[in-house]
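Student: Listed after this line are the structures, all set down as structure tokens.
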Structure 1
Amino acid sequence: MAGHAAKAFEPLQIAVLTVSDTRTENTDTSGQYLAESLQTAGHTLADRCIVHDDIYQIRAVVSRWIADGDIHAVLVTGGTGFTERDSTPEALEPLFDKTVEGFGELFRQISFREIGSSTVQSRALAGLANHTLVCCMPGSTGACRTAWEGILQEQLDASHGPCNFVPHMRPAQPACASRG
């Protein structure tokens, strides 16, 4: 496009959180899919964790990651449905400085082609928190594939135009510099 200089791919530090009361490291196919996909794309897996579907456990892990100036993005899988235990949106929305409404909208649009009207039960969402992109998607491996292939792979690539999230994910400068 005219007026847009081509940018090179920049590897990002990305953390993956699985929200589940039942999954283990051996059975977490969704978190494994995201971890493998981001590494295949050239990014670095900064951290990976599984927590129970508990607002405060979810919030604690993601808060630690968004406070870490070396982590650029957090991918969260699970806890976005309508069961009583699903609490990922309630846990993370208060942390967002800006909400990315288009993420959930586009996820449901793409997902509709795959699962029909059942996509209305997805509360997929995203936001920026302390210059860290946080994307929350359903817990199925298929939903993670939909989000990665349909949205995240391009939006986490600085060379994707005309725009992507990379310029918005620079770590914030520390509030206080150490004095030596």
Structure 2
Amino acid sequence: MRRIALTLASCIDALNEGVGRVLVAAMPFVILIAAAVVVLRYAFHVGFPWLSEAFIWLNGLTVALGAGYVLKHEKHVRVDVLFKDFSPGGKALVNILGVLLLLWPAMYILWQFAWPFAMRSIRMGEGSATAGGLPAMYVMKTSVLVFSALCSLQGLALVLRSLNTLFPARSESASHV
């Protein structure tokens, strides 16, 4: 059972790592789009709503879809004043409690609120409210659901690894004694 749990945790890690790497690779393009928007607007007094929205949407997607990757690498916001000095078991317990009491309830509530908006947007084929904007607003609304799923899954991986820290497997030699 332990091996299955750790394999599942590794698969979740791999999923968020893959998503994160794609997002990291895409960031130079997001920056180029932002630069293009600024240069076109301020140097040439030309604006393209779809280009401005492309920057905003891609930036938003990067943040939303990259959150699981950030959590995987433990680069999320956390008050480390005490945590950094905890034993591995203390850190594992804090991680488990954080996922159970904070992360999962927050992701559940977010999912519950986002689901109807995303589904309605998909059914409508909703586009931007801005004239000349991007045609697929439903992608942004659906990204909230993907954010919730990726963070919840990474929370599961964190819980599984933390449980393994709290309850380490007995070695073969110790079990024969």
Structure 3
Amino acid sequence: MATSIKGKRVAFLATDGVEEVEYTEPRKAVENAGGEAVLVSIKSGEIQAVNHLDKARTYPVDEQVKDASADRFDALVLPGGVANPDFLRMDPDAVRFVRDFFTAGKPVAAICHGPWTLVEAGVVDGRTLTSWPSLRTDLANAGATWVDEQVHVDQGLVTSRKPDDLPAFCDKMLEEIAEGSHQKQHA
């Protein structure tokens, strides 16, 4: 039986340059499991997704991060793409929003380059996680232990390396959202 997250609101924090499949597949998983997916961004209007470095479709923003509160969500998903997390980590509201999920002990899922924003939020020290391999040194310098695994879960923090890992990432993300807050998730 599939995991149900009926009634749960999940924030997807992304902006221009988000890797399309790393946004659309987890969003589809959340919606198919009965959850509400909300696209939160640093800008209003639409964001431009990419397939690697080529432009893909655009997606409508539901809420700007400057107006968003982690209190109104049950979990956070950070899709990758090279540009997306770099733009997010430069936005103080986006960094605050990410940190607030950790402070509240709520599940967070980040794939590929998504953990870059976690580094900026100062929430990886003492954690074990995975990512796209080029982030390994950044994560280690921020105090994390990096592992080369399809998916890794550390007290409510779900991470994966790349689009090929999406099936395992989505399954674990849904499990953690269904479980809810984690005491040791706190920043």
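Student: Can you spot which of 1, 2, 3 the value 3.0 was calculated from, given it is distance in nm of label points 7 Å out along Cα→Cβ at positions 62 and 94?
Tutor: It traces back to 2.
Student: Once relative contact order in percent (Cα under 8 Å, 6 or more apart) is calculated for all of 1, 2, 3, which comes out largest?
Tutor: 2
Student: Once mean projected area of the Cα convex hull in nm², for residues 102-157 alone is calculated for every structure in 1, 2, 3, which label goes with the largest value?
Tutor: If we compare mean projected area of the Cα convex hull in nm², for residues 102-157 alone over 1, 2, 3, the biggest value is for 2.
Student: Here semi-axes √(5λ) of the Cα gyration tensor in Å was calculated and came to 41, 18, 14; which of the structures 1, 2, 3 was it taken from?
Tutor: It was calculated from structure 2.
Read-outs: derived from the displayed coordinates by stated rules, not from any lab. Quantities reported herein were computed from a predicted structural model and do not represent experimental measurements. Cβ atoms are built from the backbone, for glycine too; each structure is taken alone.
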